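*Asks:* Quick heads-up: structures coming right below.
Just so you know, all these numbers are worked out from the coordinates, no wet-lab data involved. The structure displayed is predicted, hence computed values, not measured ones. Cβ atoms are built from the backbone, for glycine too; each structure is taken alone.
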Structure P
Amino acid sequence: MAHEVTFRNAVREDVGLILSFIKRLAEYEKLAHEVVADEPTLNEWIFDKQKAEVMFLQEDGKEVGMILFFHNFSTFMGRSGIYLEDLFVLPEYRGKGYGKMLLKKLAEITVERKCGRLEWVCLDWNQPSIDFYIAMGAQPMDEWTIYRVAGDNLKKLAGK
């Protein structure tokens, strides 16, 4: 039996569902202890301030996959890009091509918006995802290292 697969943009009423996907992804990445997001915070930053977008992949009307993304900017290209923060498919729905569909949909959005690139990061140990991304045409940026300042170090840097 063929399933109906659709995409839909998240709406404010989805904030609890978004948080549940974030928590499931964090568990998969062995980073659940780092999740401090809550519904009011997500509501403020995704829907009030519009700093990120969320899209769901639905199977027969049930949300089974999610992407969360936002615009960044490349000075070298002189245009925006899209940064994929999260791509997650519920474990029981994997192996159906839904991850590929989500990435393809985001590539379509990137091209439609005339953005210069689509990029994301992947944990070094996550070989299944690395293999998937390479198969989709992504190239690892081996010569770049991500630096992060957060928490107390961010406040200290800001002089607060």
Structure Q
Amino acid sequence: MLIPRTAIFARRGDEYLLIKGAPTKRLWAGKYNGIGGHVERGEDVLSSARRELLEETGVTADLWLCGTVLVDAGETGICLFVFCGENAHGEIKASREGSIEWVSRDALPSLPVVEDLPVLLEKTHSMKRGDPPFAARSYYDENDRLNVVFAG
């Protein structure tokens, strides 16, 4: 079984709109991550991405699907629909999920980030609307190292 989720990487040049997880979060507290969340029942993935972006940041953007990642999370996996976004509009606001910041790509190595964030940003950074979407799978190996393998 797979749980559908979205990840949104809104960008402005070499900056990305990221969320720093609230200290009270069970997962990824204090770590930077893309915007996103669950796809609600009866919702398509693009509508979900738009909703999550607005709910978590107060921002809207022109979004397009960049790819999918099947995340091996044990019995139940995650199908992560990765969206890129440009032309962000609106006033940034924090949510219960965390604080929102425009973060320079160059600053990422010095920040606490969710483990797959650098890999996904590297893959999507040069993508443009109309590029074929990527397909990938993500899993931890026997040494507990994260592997993200792109098809093709």
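*Asks:* Could you tell me which structure in P, Q was used to calculate relative contact order in percent (Cα under 8 Å, 6 or more apart) as 28? Don't jump to the answer; show the numbers that get you there.
*Replies:* Working: P: 17; Q: 28.
Structure of origin is Q.
*Asks:* Suppose distance in nm of label points 7 Å out along Cα→Cβ at positions 29 and 85 works out to 1.0; of P, Q, which structure was it derived from?
*Replies:* On the way: P: 1.0; Q: 2.7.
Working through the options, I get structure P.
*Asks:* Okay, next question. I have 17.2 for Kirkwood radius over Cα pairs in Å, calculated from one of the structures P, Q. Which structure is it? Numbers along the way, then the final one.
*Replies:* Numbers: P: 17.2; Q: 15.7.
The read-out comes from structure P.
*Asks:* Let me ask you something else. Could you tell me which structure in P, Q was used to calculate mean count of other Cβ atoms within 10 Å over residues 21-28 as 16.6? Don't skip to the end; give the middle numbers.
*Replies:* Numbers: P: 16.6; Q: 12.5.
Only structure P yields this read-out.
*Asks:* Of structures P, Q, which gives -9000 when helix-only ellipticity at 222 nm (-39500 (n - 2.57) for each DSSP H run of 4 or more, over all residues; to 500) is computed from the coordinates?
*Replies:* On the way: P: -9000; Q: -4000.
Derived from P, not from the others.
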